[in-house]
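Engineer: Below: a set of structures, written as structure tokens.
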Structure P
Amino acid sequence: MAAAIGLRADFTADDLRRLAKASRDAGQTRRLLALAAIYEGALRTHAARIGGVGLQTVWFEGLGNCPVDSFPGKRVLRFNTDGAGGLIDRKAPGKRPLLQEKQRAALVAAVEVGPEPYLDGVVRWRLVDLAQWLWDEFEVSVSRQTLGRELRTMGFRKLSARPQHHAQDTHVIETFKSLSPA
């Protein structure tokens, strides 16, 4: 069994109960009340019941179901360093973005300038072409769906011109237009 971690001495059980009463976070409130019980010398089972956790979470130095004088784990380390604010659940950092800022800036510049037909081999950018361009430039593999999502978050939208026949005569179109009656 690993050694238990001692609690900081600048708090009392009454201080923790006062903080728990003012807290708006349910998890923090439960943890503060469990720590308050531990400061008062409560049994491990009692502190675990208050905190809504299992007995393994409420560790102590010694054997049996004797009074608890420490409360180990990540939460206690955060409580010892950050105080009561360390007992609030933190937001997970999430997945690391595929494109870094430098790569995003280069992608924006490439989209705004447009492709060079003799270099890029295309006359307009498609998502597949941009994904290939990213691979050629930065060796970053991005799917079409992810690239489309990235471009939308950067403010770009998919626009395509209305198709027009190459031999279309605009003067003939005007003669066939019907005018609505007055």
Structure Q
Amino acid sequence: MKHLLNEISQCTICKEHLPLGPRPVVTAHPNSKIVIVGQAPGTKVHQSGIPWDDQSGKKLRQWLNVTDEQFYNTENFAIIPMGFCYPGKAKTGDLPPRPECAPKWHKSLFDKMPHLELVILIGAYAQNYYLKDKKTLTERVSDYKSYLPKYFPIPHPSPTNRFWRAKNSWFEALVVPEIKETIKRLLS
């Protein structure tokens, strides 16, 4: 795993498309129990090199009901985004994750985590890549039980996604307690 993570840290496969240059942000450990597959790092995470080190990460840790120490313990959580580097700015939010990372690196990372019990798929990019069904993000999140025990689809916790959360208040009322309970069970 150390060799693979070192190889990823030196990846430049899409450097000509990255406005801030390559800085892959990914964490994993052979004993990781849970993988978080999100989109791609934002500018703050690109600068710090710490995954989910922003407002989205604070909200995600609230949803999972974990401390920073639990979240950043790689034996608990591997953090493997769809795109490992900041993709650039769009009209609203950031550009989509670069398409090169997941096919190039995900399988190799997952193969080195034999104790993996759950993959949390955050947002449509991760869900479309792994679930391969024709459902919308809202349909997947509301039907999360059909993807268990392997996958748990959730929306992105970004502040820019607050309108989705306001329109779908059932998520925080019904789904968040379920993911909290699932995480508590897996980490105990």
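Engineer: Given a value of 31, 27, 15 for Cα extents along the principal axes in Å, for residues 99-154 alone, calculated from one of P, Q, which structure does it belong to?
Structural biologist: Q
Engineer: Ranked on distance in nm of label points 7 Å out along Cα→Cβ at positions 43 and 75, which label among P, Q comes first with the largest value?
Structural biologist: Working: P: 2.0; Q: 3.8.
Largest one: structure Q.
Engineer: Determine which structure produced the value 6.0 for distance in nm of label points 7 Å out along Cα→Cβ at positions 11 and 115, calculated from the coordinates; the candidates are P, Q.
Structural biologist: This value belongs to structure P.
Engineer: Given structures P, Q, which gives the highest value for relative contact order in percent (Cα under 8 Å, 6 or more apart)?
Structural biologist: Q
Engineer: Comparing structures P, Q by distance in nm of label points 7 Å out along Cα→Cβ at positions 27 and 171, which one has the largest value?
Structural biologist: Ranking P, Q on distance in nm of label points 7 Å out along Cα→Cβ at positions 27 and 171, first place is P.
Engineer: Of the structures labelled P, Q, one was used to calculate mean count of other Cβ atoms within 10 Å over residues 19-26, giving 17.1. Name it.
Structural biologist: Label of the source structure: Q.
Engineer: Moving on to the next point. If helix-only ellipticity at 222 nm (-39500 (n - 2.57) for each DSSP H run of 4 or more, over all residues; to 500) computes to -14000, which of P, Q did it come from?
Structural biologist: P
Engineer: With P(r) over Cα pairs in 10 Å bins from 0, in percent coming out at 8, 24, 12, 8, 14, 14, 8, 6, 5, 1, pick the structure among P, Q it was computed from.
Structural biologist: P
Engineer: May I pose another question? Out of P, Q, which has the highest value for FRET efficiency 1/(1 + (r/R0)^6) of positions 51 and 123 (r between Cβ atoms, R0 = 35 Å, to 0.05)? Don't jump to the answer; show the numbers that get you there.
Structural biologist: Numbers: P: 0.00; Q: 1.00.
Result for FRET efficiency 1/(1 + (r/R0)^6) of positions 51 and 123 (r between Cβ atoms, R0 = 35 Å, to 0.05) over P, Q: largest is Q.
Read-outs throughout are calculated quantities, based only on the coordinates presented, and are distinct from any laboratory measurement. From a predicted model like this one, the values you see are computed outputs, not experimental measurements. Cβ atoms are built from the backbone, for glycine too; each structure is taken alone.
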